[in-house]
1. Assign the value 2.8, calculated as distance in nm of label points 7 Å out along Cα→Cβ at positions 151 and 175, to the correct structure from I, II.
2. Mean count of other Cβ atoms within 10 Å over residues 63-70 was computed and gave 13.5; which structure, I, II, did it come from?
3. Of the structures labelled I, II, which one yields 2.4 when distance in nm of label points 7 Å out along Cα→Cβ at positions 7 and 159 is computed from its coordinates?
4. Identify the structure, out of I, II, from whose coordinates helix-only ellipticity at 222 nm (-39500 (n - 2.57) for each DSSP H run of 4 or more, over all residues; to 500) was calculated to give -2000.
5. Quick check for you: by relative contact order in percent (Cα under 8 Å, 6 or more apart), which of I, II is greatest?
6. For which of I, II does distance in nm of label points 7 Å out along Cα→Cβ at positions 87 and 135, calculated from the coordinates, equal 1.5?
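No value in this document is a laboratory result; all are computed from the given coordinates. What you see is a predicted model; the values in this text were computed from it and never measured. Cβ atoms are built from the backbone, for glycine too; each structure is taken alone.
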Structure I
Amino acid sequence: MHFKSSFIVFSAPSGAGKTTIVKRLAQKYNQLAISISATTREKRENEIDGREYHFLDKDRFLKAIQDGKFIEYEKVHGDYYGTLREKVDQLLAQGRCILFDIDVNGAKSIKKYFPEAILIFIKPPSKEELIERLKNRRESEQSINHRLKRLAYEYDEAQHFDHTVINDDLEKAIARVENIILENK
């Protein structure tokens, strides 16, 4: 199986389904590896350091920024998120194609760093459906409102992406993404 790029970047509003799509692709194709971001946000129940994120306190994160250890980093929803250069280099050394699950600004930074990267924006079918998905994730009303304030910005930034996939049906969305990233399709 050949992929069109070694760098496939996904962004979406929270709740659009990008993480589910990324995980499913990584399960289906063992050449694909998910880049695990570092973050300063609090670890959620059932999350494991190094699996969902590399959890760093703010001081360690800021020191890593100073030391140039990030390919990209952003402050999103009050917390820092970033892609550690060392982790990407390790995956490349293994011959893996890397899936990035990051915000829109981070995606544009990855594209500057790796011009051959494919940027895919995952869009929910509607704002109402997005709100329902966030409620199903047990997000607080405050968290939902905070995420919705960023929605117009994220949709505007999607114009800088190579592809937009509407996640109205998970299996169809995955098939659309496969058509985008696979060399022979």
Structure II
Amino acid sequence: MVKRFPSWLGKLLTGYRPGIEKTVFHDRDFSDVPADLVIQSSAFNVANSIPKIYTDDGDGISPPLQWSGVPWSALCLVLIVEDADSPTPTPFVHLIAWDIPVSTCLLEAGRLKSKSTVCDPLKLGRNGLGKCRYTPPDPLPGHGQHRYLFQLFALNQPVHFSTPPNKAILKSAMRGNVLSRGCLTGTYGRL
């Protein structure tokens, strides 16, 4: 979507980034929650570049994800993907998936509903575009490397919504109910 913007605009906005401290994983409401969940991807390692196929420059499918360390008392999982370096006041939300069964320990590549995939959708909340889908990394050209945080939370009770939640509504429902958390960070940028 933004790949057609000129790189001079990205360079002009280089200093405008919300920062990692504004992501849900680093939110002070969850700072006392143990970071015991281990989330990984066979497509990229921690702080490494996300392969092009999983971005808006490629097929735009979601990367494969797997995790471990879910507490035995957890009743559901929440996955939130945010861009900590988007030129916006708060991190751009690429995905909200809620009420993931604790028996789930992996999501295959392309499992998360996006504009180019058709699959059995998980319960998806509203991303930064207001859509209930996965939005692949799509950084502003010239803006530099962006950090994409794949954040997983284990909750001690299911969360229920009459309509798909946005990040603020989901965070409010999660407060006081998160048993453990984990985070995988990948990077992607355009010149």
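1. Attributed to the structure labelled I.
2. Source structure: I.
3. I
4. On the way: I: -12000; II: -2000.
Of the structures listed, the value fits II.
5. I
6. II
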